[in-house]
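Got some structures for you, see below.
Please treat every number below as a calculation from the coordinates, not as lab data. Since the model is a prediction, treat every value here as computed from it, not as a measurement. Cβ atoms are built from the backbone, for glycine too; each structure is taken alone.
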Structure 1
Amino acid sequence: MDDRFQPSRRLFLQAGAAAGGGLMLGIGFGAQALTVIPDAPLGLYVIVPSSGRIRLVSKNPEIGQGIKTMMPMLIAEELDVTWDQVDIVQGEGAVKYEPQFAGGSMATPMNWLPMRQAGAAARLMLVTAAANRWGVKPEDCTVKAGVISNSGRTLSYTEVATEASRLPVPDPATLKLKDAKDFAIIGRTHKGYDSPRIVRGEPIFGIDARVNGMVHAVFVRPPAFGAKLVSADIEAARAMKGVKDVFVLKAADYGDDWMHGLKDGVAILASNTWYARQAREALKVEWDLSGAAGHTTELYATRAAELMNGAPVKVTTDQGKADEAFAAAKTKVTADYAAPFLPHVNMEPQNCTVHVQKDKVEIWAPTQLPGAGRDLVAKALGVAPESLVIHMERCGGGFGRRLENDYMVEAAVIAKKAGVPVKLTWTREDDIANDYFRSGANLRMEGGLDETGRITAFRQHAVTYSRGGEVAQGANVDARGFAAIVAPNVRMGESYIETPVTTGYLRAPASNLLAYVSEAFVDELAHAAGQDPVAFRLAQIEAHLAAHPVTEAGNPWNYNPERMRDVIRIVAERSGWGRKMPEGVGLGIGCYFSHQGHFAEVAQVKVADGFFHVQKVWVVGDIGSTIINPTHAINQVEGSVIDGIGEMSGEITFVDGAVQQSNFHDFPMIRMPQAPQIDVHFHITGFSPTGVGEPALPPVVPAVANAIFAACGKRVRSLPIRPGSLA
C-alpha cells in the first residue's frame, strides 16, 4: 500500500509558427515516473492554424484506456473551445514528447496540470493577440467557443493565430486555471475519439500497418527459456510457395537491456503471413535445452516450500519487535499462500513493421514505451536514436506486455538483414510462449492479535524469483499491505528461486498478487478475532490513526488511512453488507491502495458444483476531486474487475523451461456469461485527480476469495481455482 511517486516538475513553454501560419504550443516537465523514463522535454500539443480546425496532440500511447481522448480534453477545457471544434492527432514516439508511456495509471496525475496549462497558455496568447489588435487589455476580452470578444467586436482563434505565435510564452505559474465549477468539457462524458473508426473497421491498430514493398515475417524462437540454437536446416522452408528468404539470427544483448536482447532464432520472410507460417512447419531446428533443464513448476513449488521453512535471504522491512510481539500474541494465525505465473494475452498479438533506410529507420509499432523501444532498436542496429521515426500505432490491449519492446528489436534486425520493409507478426502461441509473465510467488503470512483483536504483529516470508542473480523484473513482493501498515511490529523478508523465464508487469503490477494474499489473510485474521471483516478493518484503521494521525492530507501520492476508511464504509453501505445471504452465496470484501488510488470492493459469489460464480461486485474508489471522462473511468473499473476475476482461473506452468499452455483452449479467458454485474461509485474528495486503469483491479481478487469462504467455508490460499476444487 505504500505505493509512492514524488513528482518533480520543471515547467516550460515553447511557441513557434505552425506550417502555413498559426500557433503551435508545447509544454514540458521532468519526472521520474518509471526508472526507464528519462527526464526530457515534451513537444507540441496545441496547433491553431490560420485556417481550418484546431488540432490537439495526444502524446501517450492509446491501449484502450481512453487516453487519446482524455488528455486533449484537459487542453481543450482551458483553451475555451468546444469539443466538436477540435481534431485529435496521435503524437509520434519522439524525444520531444517524453516522458511518453502507458503504464502505472500515471497519465492523469502527471498531466492534470501541464495539459491544462498548455491550453491556458495558448488561450492567453490568442487573447493577447486580439487585444493588441484592438488596443485593449487582455483581461477586458472574453472567450467563448474559440471566439474572442470585446465591446461587440469578435475575432476567432484562427484569425489571430499567426500574431499569437510571435508573442512571448507566459510563465505557467502566472496562468489562471478554471475553477472546477466552470468546467464545460472535463467531468462530462465524451466517447472515444477513435471509436467510430474502430466500429467502421478502419486500419488504426499496429497489426493493420501497411508499407509499400513490405514482406511478412515470422520468427521461430527457442522452445524453452534458457535454450539455445544448435543448427537449422532451412532449405525445405526456403523452397516453399511464397517464401522470399529464410535465415538464422543469433542471440545478442545490448548491455543494460540484456533481457530484451535478440534471442536465437530463424526468420522466415514471405509474401503473406500464411505462407510464412506454413514454411515454419518445414523447418528442422536443433536446440540445446541444457540451460532450461529443471525449470519446472513442480520443482519450483518444492524449492519454494524448502525456502519458506528457512530464514529469509533478505529482510526488506523490520519495524518494532515482530518476533517478540508474535510470541506474546493472544491469538496467532499462520497461512501459506501461492499465486502462479500469468501471461498478458492482449487481444492483438505482438507485431511491428520496420523499414530500415539509408538515413533513417521508420517503425510502426503498438508500444506502451516508445522511448525505450527507440533506444533498444538503435543499439540493435548500431544507429543513432535520432535516426529512428516511431509511428505510435493504437494498441489492441497492452496490460504491461507492450512495455517490453523485444518484438520491435526482432522486426528491426530482420528488416535490416532483409533489405526491405518487414512486418513481423506473432501467433497467439508465440505470444503465450514468449511472454514477460507476471511472476508467481509463495508467501507465508503470520499475524498476532491481542485480546481486543488488534493486529500487534505481522510477519511475511515471500519466495519469489530472481534472474541473473537479481530480483526478476516485476517480481518484487515487498510492498506493504493492510496488516503490514496497521501492525506496530512488522518483519518482511524474501527468498529467491533463480529462473531463466522472462518476467514483467501485468496490469496493477505486484499489487494484483499482493492484494490477494494480503487481504485474504486479513480476512483470516478477522475471523480468528471473531469479528466481522468490515468492522475488523475499520477498527484496525482507527487504532492506527490514533497512533499515527494523517499529517500529509493534501498529498495524493501516499496511502491515506482516512481515505481507505471512507471507501470501506461506503462500499459496505452500497452492497448491503451484513444482510442474510441465500445458502451457498457469500459476500467478501477486499481493499487496497495502489497507483495512488484507494479502492474497496465487495463481491457476491455463489458456489455450486465445486466452482464459483461471481454474481455482483460493488466498487468504491477514491481517485481525487475530478473524474475527467466518466464513461471511460467506469469502463476502466469494469475492465479491471473482469480482468481480476479472470486471473483467478488461469496459470502458466513450465516443464524444463517450456511453457505448457499455448492458446485459449488451455489458458481460458473469462467469458461473457461469467462476467458479473458491476456497481461503480467514485468517492469525490479534495485531492488532485489520479489514474484509474490499474488500482481497481487488486481488491476484487481477495473480495472474491473471501466471498467464497463466506459461501462455502473453504479458504482459497492457492490460485488458480480449478473446477470442482470447491466441492
Structure 2
Amino acid sequence: MSTIKVMERRAFLKYTFGAGALILGTHVESWASDADKAAFHPDVFVGIQPTGEVIIVAHRSEMGTGSKSTLPMVVADELDADWKRVRVEQAIGDEKYGSQNTDGSCSIRDFVAIMKIAGATARTMLETAAAQKWNVPAGECKAQLGYIVHAKSGKKAGFGELAAAAAKLPVPDKATLKFKPESEYRYVNKNVPNVDQLDIIEGRGTFGMDAKMPGMLVASIEHSPVYGGKMASFDAVEAKKVAGVRDVIVLDPFKPPHNFQPLGGVAVLADHTWAALQGRKKLKVEWDLGPNASYDSDRYREQLLATAKQPGKVVRNQGDVEAGFASAAKIHEASYSTPLLSHAPMETPAAVAEFKNGKVVCHAATQNPQAVQETVAGALGIDKKDVTCHVTLLGGGFGRKSKPDYVAEAALLSKKTGKPVKVVWSREDDIRNDFYHSTAGMYMKAGLDASGKPTTWLHRSAFPSIGTTFDDKAEYAMELEMGMGWNDLPYDIPNHRAENGPAKNHIRIGWLRAVANVYHAFAIHSFTDELAHLAGKDPIEYTLGLLGPGRKIEMKPVGMNYWNHNQKQSDFPVDTARMRNVIDLVAQKSGWANRKASKGHGWGFAAHRSFLTYVAVVTEVEVDDRGRLTIPNMHIAVDAGQTYNRDRVISQFEGAATFGTSIAMMSEISVKDGKVQQSNFHNYQVARMPESPRNTHIHLINSKELAAGVGEPGVPPVPPSIANAIFAATGKRVRDLPMRKTKLV
C-alpha cells in the first residue's frame, strides 16, 4: 500500500466523479474516502456510484473479529444491496465517524443502529427517486438486490441509474425511517465470507508489516531495559559500519505521565529490516535505569496479596458485614493471584510514516486511528487534523494496538531524517516493552450458615491500575476496573462488601482482552467452587442458589459511579435470569448431570457477566500420573444479545477458549531488577495445539436482547473453570496463575 498508488486511485476517482457528486452533511478534505466522492452520498458510511457500485465505509479496524465485514453487512441489508456489487472501504482516522477505537467489544453494540440508519436512509431516498421518476406512490417502490422495483407496473431501475436523482432529495429524518424485518435479511447471520478473506488467504492482504512508502528507511529501536530508564551514553561507531545502515538517532524519553508516548531510546535506520536489526546489535548503550530498577515481580505479587488482606477503599457495601461475620456458623477465606501478561499478538507493532510540509501521513496496524492522530500530533507539536492515518489489517491486537507509541516513533524519525520511516518491533521488543495486563492479588472471605450458603461476603483486590497510564501517581483502580466483575457481583447475599487496595506501578500497564475481568473472575468463581465443595453441593446448583431467582439488579456501588460500559442500566441491567439461562444451557449441553469424575479426570464450571454478555463454561480435564494436563472438551454457553454475524461470534468464543487456556496454564511476565525476563514464545508461553481444548463447543442463545460484546467476554470464565476441573480431578486447589507452577500430582 504505497502513497503513490493511493493518490493515483483517489485522484482518478475525484477527476471522474467529482463534478457530479453531491456531498450531504460532511466536509470532504483532500483525503476524503471514495464513499465521500460518490455520486450519491447520503451518509458518511455509504455512497453509490453511477455504475451501481455501493461503497460502504468500515470505520473500525479488522483484526479477525469481523467488524469490517459485519457492520457493512448491516448497511447492505437495510439498503438491500447486492453484496457482489458492494465494496467495503477502510476508513482513515476521522472524527466524523464517531469513535474508531476497536476496543472494549463495542463495535456492534455502539454502531449497529447507526449502520441500520445509514442503509435505510439510502434505500428510502432511492425508492423516493424511483417513485418520482415513475410518478407512483413511494410506498409501492421497493429495493431488491441493487434495484428499485415497482411490482404493479413491472418497472425496474438500478441504484446507479437513480443515484443522481436521489442525491438531489432531502435526507429524511431518521424518525421517519422504516427498517426491514429480520425475515428479509440477506446477509446478517448468514454464511457471508469476510470481505478480506480471499486477499488474506492468497497473500494480498495488507498488514502493518506490509505497508510501504517510496524511499522509506526501516528503523529498529533500542529501548531502556527498565521502564522509565534514560540513556546515559551510546557509541554507534560499529553500528554505522553495517552495510545498509544509514543513520543512528536518539529519541528523547517520555515525560510522565506516559500516556501513549514513545518510550525513547536509540534508533538504527537502514535500507531494510535485516540491516537495522544487525546494526542495532552493534550499538553500545549505557542506561541510567532509574527507580524502577529495583522492581521484582515475585516480591511485588506478595505485596499485593498482603495489601488485599488489609481493609481498602470500599467500592460496594450492603447490609452489615461485620455483624454477618460475627454470627456466621463458619468462615472460609482464600487468596488468589495472577501475573503480568503480555498481549503478544502474532504481528508485532509496525507502522510507516512520512512527515512533510508540517503534516504526517502514516499507515499503521492500529486499533484506533484517532488515537494515532492525537499521539503523533502531540509528539510532533502539530494539529491532529494534519495527521492522516491509514489503517491496515492487524495480525492480532488484543488491546495492544490501540496504544500507538510505535506510530509516533515512525513519525518522529521521519521528521528527523526527512524521509518516510517504517518502525518494526521485533518479538523481543514487543514482549519486553508492552503495556502489560496488570498483576493482581485478591482476598476472599465468606461467612456461611449451617447449610454452607454465604450470608456474608467480602472480597478485596489490589493491582496497579490502567489509570497509571494517564496519571503516574494513581494508586487505586478506575471505576471501569471495579465495574469488571468486582462491584457488580450478582449474588443474592444480604451482607456484601467489595474493596480495592492501593498499588503503585513500576511498569507500563494497559488493557488486554477482557481487562480486569480476568483476575476478578478467577478469584470469584474459584472461591465459589470452593464454597460449593465445602457445603457438599453440586457447583452449578450452588451457583444458581447464590444467584437467586431471575431478577434485574440495579447496582449502586459506594463512592463511585457504577461503570456499565457507559450504558444505561435500564438498557443493560444485571439480569440474573439471563445468567441462569446460560448456566442451564451449558449444563445440558456438556452432560454435566451425567459426568463421572474419577482420579485424574474431572469437570469444572464457571459463569461470568462481562461486556454486557452472559457466559457459562464447563471444562473437562485429564491429568496423567506425571501431572500433565489435557482438555478433551470445553463447552461455552453465550447470551450476547442479538447477533449480526453468527459465524464470527462463534469464532470469537472459540478463540477465547484458547486465549483463556493460555492465561490459565502458562502465560506469565516476570520481572527481576526492573527487567522483563521473557523475550519470545519459548519463555512467554501460549497454548499450542496439545494444550488447547481438543474440542470446543459454542452454544449461542438466540437472544432478542440488545447486542452486547463478543470479543472479550469468553475469556474470564475459562481460567476458573479449568482450575475447578483440576480440583475435581486431583483434589488440588490452584489459587495462583499460571497453573504450570503448581504440581498437580
Which of the displayed structures (1, 2) returns the greatest value of FRET efficiency 1/(1 + (r/R0)^6) of positions 86 and 710 (r between Cβ atoms, R0 = 25 Å, to 0.05) on calculation? 2
Check the numbers for FRET efficiency 1/(1 + (r/R0)^6) of positions 542 and 686 (r between Cβ atoms, R0 = 25 Å, to 0.05) across 1, 2 and tell me which is largest. 1
